[in-house]
Structure I
Amino acid sequence: MKRVLVTGGAGFIGSHLVDRLLGIPEISVSVVDNFDDFYEPSRKRGNLTNHLENAKFSLFEADIRDNVTLDRIFAELQFDTVFHLAARAGVRPSLSQARLYESVNVGGTLELLELSQRYGVKRFILGSSSSVYGPKAVAPFREDAALAPISPYAATKAAAELLGHTYSYLYGLPVIALRFFTAYGPRQRPDLAIHKFAALIDAGKPIPVYGDGTSQRDYTYVSDIVSGIVASADYNASNFEIIILVNHVRCAWII
């Protein structure tokens with residue numbers, strides 16, 4: 001890697017990835033982020049503040065569906081690696097905003113795949129989600145398990161994986177889809193459980209428990225996620241691969 005694009009690079013996982021990549025001397029990093037209002041844009045801007053004066057860093061405030069702007073960026077910078085982490089996030093909001101989720105998560109991914117094959121990107125790494133498995137998946141999870149998404153968000157992530165496979169097959173674009181299992185750590189989105197737990201504990205308030213307390217969920221610390229993302233850039237055993245990134249830290253409550 002020498003010239004890298006990180007979409008969604010101002011977000012939780014994306015900004016940690018940018019931190020890691022900029023610590024590698026030979027890599028320059030560009031970020032495309034539209035700073036949407038899913039949560040406070042000021043939080044995301046703050047995630048990148050330390051890099052704004054770095055000569056190896058460039059920031060483009062743009063929507064991944066904006067073909068004209070993205071085409072100009074790809075033509076100018078000639079990326080060799082794309083880390084595509086930009087997405088409309090959240091299962092519950094997707095129920096009432098299905099068209100928006102389809103437009104961003106499927107349409108935006110399609111734009112990036114098209115530009116990547118057009119401009120000779122050597123590696124396309126796609127952030128996917130454990131939500132593609134649906135409620136009946138049995139641990140330990142497998143990459144080849146059947147998918148049964150039950151939300152528009154999950155369905156868009158599964159569709160993005162299929163688009164990646166299609167572009168890999170048609171154009172020889174190396175694509176790796178990484179299925180993340182709930183990441184936690186500094187800068188976590190405020191709508192996610194660990195962030196909510198910490199805020200309630202800090203305020204001296206009780207944590208609400210739903211169900212009988214026996215449900216479990218896998219959590220993965222953000223630095224482990226980032227290590228997996230960076231390592232995936234060296235994967236070359238096949239032209240298309242799905243890889244689970246999970247640390248199996250289990251919690252028996254859910255908010």
Structure II
Amino acid sequence: MLEIKDLVVSIVGKVIINGISLSIPEGETHVMFGPNGCGKSSLMMTILGYPQYKVESGQIIFKGQDITNIPIDERARAGIGVMFQHPPAIKGVNLKSFLKKINSDNYEAHKNYIEKLHLEELVGRDINDGFSGGERKRSELLQLMIQLPDFIMFDEPESGVDIENMKIVGAVARSLVKEGHLKKRKRSSLIITHTGYILDYLSADKGYMMLDGKLVCKGNPQDMFKMIQKSGFKACAECKV
């Protein structure tokens with residue numbers, strides 16, 4: 001589904017991603033651990049195609065196509081979706097109208113998700129305008145349910161979300177990746193996290209550890225998370241679980 005080859009990325013002349021390679025097969029969920037500022041979100045932004053993140057060398061291959069230099073909108077149409085850590089408010093753009101613009105047929109088919117995400121009173125408002133942290137995350141998930149991308153990136157899904165909202169977010173995220181239905185799992189995903197608590201709700205097939213813009217180890221996500229909880233990020237990297 002997604003293959004990254006020897007990726008080097010800079011922003012304002014400073015290298016922030018340094019020689020990363022990874023591969024996420026169809027139907028698999030991978031998780032990337034690392035402290036704040038290590039480059040996790042920068043990698044996500046690069047995969048999305050944000051122009052301020054300059055690819056110095058390497059490739060991003062999505063479903064067999066080199067997308068390293070194509071614009072954001074083409075990547076979205078190709079099947080890449082994202083749940084942002086800090087989604088912006090967009091005044092003047094009605095959420096319901098936006099959802100129908102994404103996919104009018106799918107909007108009608110997934111009206112029940114508006115109820116599951118407890119967004120009945122919010123779909124008529126401007127996107128994220130005056131929404132709480134949990135409401136913004138639920139709004140992001142609703143947009144993904146309408147888009148139904150082939151590959152989803154969850155950027156710090158636990159950030160700014162209370163326990164009750166986290167249960168809702170976790171349940172819908174599981175539904176998105178069809179966890180528990182191995183024969184039906186074709187959608188792939190990458191979870192970016194520094195707390196790891198999303199793993200209480202959504203399992204992963206492989207884990208990575210990022211430090212200072214490099215992937216320093218990979219392994220079983222649960223084992224890595226336990227090591228991080230016990231001894232911190234650097235100890236996990238040194239252990240190379």
Structure III
Amino acid sequence: MSGILYLIPSPIGSIKEVDYLTQSNTEILQNLKYFIVESEKTARAFLHYCGHNLDDNLNFIEYNEHNFNKINIDDWLKILKSNNSIGLISEAGTPCNADPGSEIVLRAHLNDIEVYPFAIPSSITMALMSSGLNGQKFSFHGYLDKNVNKLRQQIKILERESRLSGYSQIFMEVPYKSQKIFDLLLNTLKSDTFLCVAAELNTSEQFIKTKQIKSWKNFQVELNKKRCIFIFQNKNYF
């Protein structure tokens with residue numbers, strides 16, 4: 001008999017805003033002894049707030065962009081196959097959506113191990129539903145190219161695809177680049193393209209605005225070091 005791989009989202013905002021876990025989810029979480037996490041420090045703080053006793057029998061492995069290709073997933077599959085459940089915890093938001101973990105989930109499926117997702121606070125979903133842009137046809141691109149010239153070209157290609165297909169184009173960026181990306185979008189997208197900026201979602205600093213580029217250029221916004229989701233769509237405006 002195998003254990004279960006639980007996919008556990010962590011708060012997008014303050015750690016004290018864990019109001020999305022059901023009682024049964026919390027009870028499951030409090031009884032887990034094995035965790036795959038992006039950061040052990042923040043995972044421990046999250047578990048503590050959720051009422052976990054954090055005894056000495058807990059086992060953590062950090063699995064993130066810096067070491068994901070060095071982790072032996074087979075070791076964790078053995079634990080699951082030995083009737084021990086594991087919690088996969090993202091750093092902020094939903095596991096496997098622009099966060100590490102999808103390879104672990106896939107390997108679990110291939111080994112007939114049950115995968116159980118907790119209810120999720122997804123910044124991507126919240127941004128899209130709040131944008132007013134196409135929520136039925138959209139493409140999520142995670143993080144775009146780091147090279148500025150390639151990024152500018154990529155944005156133009158996505159804008160053209162949006163005009164032809166009607167798809168909303170969604171991406172995110174690390175907080176310290178948010179202002180630069182916003183400025184680049186203003187100088188790259190066409191004046192009639194709609195851009196939604198959703199920053200610091202589900203926090204006291206939450207900011208969500210959708211405007212055409214020509215309107216954004218007359219609007220002052222400070223996004224430096226803020227966590228942002230960017231959505232744009234070139235569409236006919238009725």
Given structures I, II, III, which gives the highest value for Rg/Rh (Cα atoms, Kirkwood Rh), for residues 80-135 alone?
-> III
Which structure, out of I, II, III, was relative contact order in percent (Cα under 8 Å, 6 or more apart) calculated from, if the result is 19?
-> I
Which of I, II, III yields 2.7 for distance in nm of label points 7 Å out along Cα→Cβ at positions 48 and 88, as computed?
-> III
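Bear in mind that the values in this text are calculations on the coordinates, not laboratory data. These numbers were taken from a predicted model, which means no experiment stands behind them. Cβ atoms are built from the backbone, for glycine too; each structure is taken alone.
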